[in-house]
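Bear in mind that the values in this text are calculations on the coordinates, not laboratory data. Keep in mind that this is a model prediction, so the values were computed, not measured. Cβ atoms are built from the backbone, for glycine too; each structure is taken alone.
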Structure P
Amino acid sequence: MQITEKLLSELAALAETERSVLSVYLDTSRGWDYAKQLFERELDKRRRDLSESERSKFDEALPFVRDAINERHAGGYDGPGLAVFCDLGADFLETVELPAPPTQRVVVDDEALIHPLAVLLDEFEPVGVIAVDNTGARIYIAAGRALEESDSFRKQIKNLVKVGGWSQMRYQRRRAKQVKHLLVETAQRAERIFREEGIKRVALVGRQRMLGDLERELPKAVAGRIIGRIAWDVEAGEDDLLWRLGPLMEKAEREQEEALLEHFRGELRRGGLAAGGLEDVQRCLTYGSVDVLLLDEGVDAELAEELTGKAESTAAHVEHLPGRTDELSSHGGVGALLRFRVHHED
């Protein structure tokens with residue numbers, strides 16, 4: 001499973017139970033042997049800290065966690081990292097593929113450790129990629145160093161033959177129809193996949209002469225999310241595609257952050273739908289009025305985890321801003337854009 005807002009909300013809901021949750025973050029970028037050795041050492045440390053009743057549930061759940069990790073290893077997973085969450089004493093186990101190497105950790109607490117996931121989702125928000133050329137179309141979901149093909153179909157489009165007169169005109173009309181059918185079907189499939197996956201950013205890649213026609217076939221809901229076009233030859237391979245997508249995704253993320261900060265500045269200035277500072281933001285989170293939680297690197301990890309959990313439990317988006325921002329620094333690194341205003345209690 002990839003990181004999604006829905007997954008974060010499900011993990012945040014585990015805090016409402018009285019059971020403990022095992023959260024595991026594995027850095028597999030340096031090899032499976034290293035990751036598993038470190039994992040086993042950390043397990044021993046966590047187990048010694050548990051009470052007798054917790055240890056019993058921990059031991060019951062551990063084989064399922066190991067099986068989930070080993071299954072990914074045996075299946076050839078070669079991504080940079082995995083996260084595994086297990087609700088001890090309940091039938092809940094989720095394995096998540098990460099777009100970047102995490103800080104390797106094993107934690108047992110009364111809630112899932114979701115702040116690292118929220119940071120990765122924010123920094124590596126999935127991008128829907130539509131690739132088209134004269135061999136067909138491919139639809140990908142890209143996030144960080146991960147690229148997953150969601151759909152592909154081949155419809156060979158014949159190149160024009162070197163003939164003249166009526167014969168060439170017939171070939172031109174036939175080819176135009178083939179291209180039209182390919183692009184219409186591609187647009188329909190992409191709209192369905194991106195809607196189901198909750199994709200908010202879209203990139204078009206492939207032969208430039210086809211991309212303009214493709215964009216005209218896309219529904220407005222998809223076309224309005226395009227962050228750029230990239231010239232790409234399918235024969236170059238998916239590693240090359242990821243390399244080309246990197247700067248585009250980075251630019252889109254920085255632009256989104258700047259737009260949110262500008263919105264935050266404006267709403268605060270006019271006393272509108274924004275809150276700044278820990279006390280005000282916590283109150284808004286309690287009432288479920290936060291739409292976007294803004295955190296910069298001035299917030300310590302424990303507080304960031306607490307605020308992230310509260311935000312995800314009320315379906316608020318969490319935006320983690322790199323460095324310390326001028327807009328948030330005067331508010332302790334914490335701000336929020338709101339769905340509705342929450343008045344101070346007397």
Structure Q
Amino acid sequence: MDNKDVIFISWSGKDTPSFRMAEILYSVLPVIFQSADCFMSDDMIKGAVGINEILNNLSKAKIGIICVTKNNIEKTWLNFEAGALTAVVANKNGKAMPLLIDMTTDELASANSPISVLQGTVLNEEELFKMFLSINNCLGNPLNESQVKQLFDSVAKNRILSCDTTSYIPEIQNKQDIQPEFPMTKDCQRFFKSLYQEYTKRRKDGVSRSDAIKFANSRELSELLGLPFDDVECCSRELHKLDLLKCHYADNIVLISFLTEKGIKYGEENFDEPTYIQLLREIVEIYASRKAPIPNERFNNYQNSDFSILKTKGYIVETSKYLNGHFLVKPTDSGIAELALKE
């Protein structure tokens with residue numbers, strides 16, 4: 001691929017519309033744009049060699065096409081590839097282009113994802129042709145517009161527009177994809193995760209199960225978990241409605257709460273993985289939203305040993321240290337890739 005422009009096709013979710021669309025693009029783009037090579041990332045690749053190949057082609061890309069669906073818009077690896085593509089192609093007068101398979105541009109703009117800042121292409125003939133023209137204009141040896149139109153009509157249009165985008169196969173590859181009977185907000189998920197982590201910590205310290213499931217009033221919970229009081233109140237009520245947490249109220253204040261059997265089961269299904277992986281997950285999520293190193297005291301519910309493991313494995317780096325042993329931390333490419341392999 002050294003002598004040709006590289007078109008990098010990003011996707012997430014095996015046997016999903018994102019994957020099926022990526023396969024179609026991978027087969028038609030080299031036929032139309034013979035001055036370019038295509039690389040289709042593979043989120044099922046295991047091992048450092050596969051990851052290094054992906055990172056190498058990301059660094060070479062002149063054009064990036066991101067196959068986006070409602071189900072993968074917030075996936076860690078897709079957002080990592082999109083961020084890398086955006087940075088790389090900007091230095092080459094190239095483009096990173098989200099192809100919206102089952103989304104509108106308004107839905108993209110309101111998504112909680114770095115991809116939302118890019119200009120998306122919706123799945124219709126007119127918008128697709130504009131995308132193909134944009135690809136052509138970025139190449140070192142572009143075709144004339146009439147050639148692109150002829151090849152688009154004969155090679156690509158029907159195959160892309162006939163792609164199966166409706167029969168989504170749910171991805172339950174990651175335990176965290178398992179949801180209770182009702183949807184749970186992200187704030188509530190984080191709150192419950194903190195509760196469950198406190199429960200497991202107590203159990204490891206030898207506290208009986210019946211005592212370990214019990215928590216105190218809202219203000220004490222707020223101090224214990226390092227969360228705003230209003231968030232504790234709101235999330236406690238939501239979890240109570242989902243029967244994951246039982247609460248006793250007095251004057252609208254939570255006096256005591258405890259995990260239910262259903263709550264413990266949900267925690268076991270979703271959060272029983274090494275705590276250092278849980279910490280890495282939070283670091284990556286927060287870093288993706290703020291694009292800046294994060295103070296380690298943001299993660300007071302984790303042990304120093306979890307940070308040490310992540311640093312030893314090369315999944316995070318400390319960017320600076322300051323008073324009282326505190327430091328700033330950010331994930332590495334290897335850390336982001338490690339999480340992607342777990343999805």
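Summary table
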quantity: If mean count of other Cβ atoms within 10 Å over residues 73-80 is computed and equals 12.1, the structure in P, Q; calculated: P
quantity: With semi-axes √(5λ) of the Cα gyration tensor in Å derived as 42, 28, 16, matching label from P, Q; calculated: P
quantity: Distance in nm of label points 7 Å out along Cα→Cβ at positions 121 and 273 - highest-scoring structure of P, Q; calculated: Q
